[in-house]
Structure formats: structure tokens, C-alpha cells
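Structures given as C-alpha cells follow.
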Structure 1
Amino acid sequence: MKAGSNLEKMFAAGHLAVTGELGPPRGADAHHIHEKGKYLVGLVDSVNVTDNQTAVVRMASMAVCRMLMDMGIEPNLQMVCRDRNRL
């Protein structure tokens, strides 16, 4: 199964992939995402969006990924199970 992502194409072609990492901000202010994201446009092949960073409540990683996609940045959603309950 192929995703068709830019990152997948880089790996398939045997090229070096350049990635970055962006941690969601505390709170729901999207301004931080746009400010950090604008520095990554055109410089990276994909951006890893961390999840549940330092076990502190932050903006949802999936929402951050959507914002990055709207900016033309390919996100790589990281999902962790640590520090979550079973509900």
C-alpha cells in the first residue's frame, strides 16, 4: 500500500529526506503554528508533529497537522499511548 506522500517518494527514490519537528503549543492559539511553520516551508520534506509532549496539555497534534497541510507542509503525525487512560 502506498501513501503517495512526499516523504515516501523521497525514500523510494533513495534520496536523503530532510525532516523537522514541531511541538504543538500550549493552548489553542494557532498563531504559533503559523509562525513556526513559515520557517519550514520549502526547507523540509516532512515535519514530525509530536504528541503529548512532556505529558502537558497542548493543542491537538492532528489539528496542527491540518494547519501545516494548509500551509503546504507535509506533516508526519506522531501518536503515543503513554500517559493516556483507557477510556
Structure 2
Amino acid sequence: MKQFEFALQNEHGLHARPAGLFIQTCNKFQSAVSLYKADQKYNGKSMLGILKMAASKGDVIRVEVEGTDESDAIAEIKVLIHSNFGE
């Protein structure tokens, strides 16, 4: 299992467009992806799960990836997050 934390920098939080990009990135891999906000767990491959998280700018989110391709998955997820989801 690999994990990391980040503070969300998107002005409008993790709304539908960046959530869609996140899911699209995660679905390239077989590994399970979970997101945690305030110790609440959310499915990182589910639009409903991510939107239910209601993440706002400044929220600290932990990404946890587990599976055979977890190293590749977490590397690509980090690239997406560091690009500010293209915004």
C-alpha cells in the first residue's frame, strides 16, 4: 500500500470536472484507490464518493492506493494533483 497527503489548492474545491479527471486517472489502474478527509473514507474511483466528500480549497486529503500497480497509479495521481487538475 502507498499513500500520501495533499492540501487541495483548487479554488472551487474538488467539483465534478476535477473529480472526473481524478476518476479517469484512477481507472487506468487495477489498484484500489481510497480518499480520506477527516478520517472519513471515500471511494476514489466513484464520482458519487468523491463529490460526497465535499472537499474545499485547503482541505487535507489522504490518498491511499493498494494493488499490483500501486506505484504507477500513485505516481500518475500525484502528477494530476500537482498540475492542480489542469485548472
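Couple of notes before you dig in:
- Value 30, calculated as relative contact order in percent (Cα under 8 Å, 6 or more apart), assigned to which of 1, 2: 1
- Answer label among 1, 2 for the case where helix-only ellipticity at 222 nm (-39500 (n - 2.57) for each DSSP H run of 4 or more, over all residues; to 500), calculated from the coordinates, equals -7500: 1
- Of the structures 1, 2, the one that 1.3 was derived from, the read-out being distance in nm of label points 7 Å out along Cα→Cβ at positions 14 and 46: 2
- Label whose coordinates, when Rg/Rh (Cα atoms, Kirkwood Rh) is calculated, return 0.91 (choices 1, 2): 2
Quick note: the coordinates plus some simple rules give every number you see, no bench work behind them. Quick caveat, the model's predicted, so the values are computed rather than measured. Cβ atoms are built from the backbone, for glycine too; each structure is taken alone.
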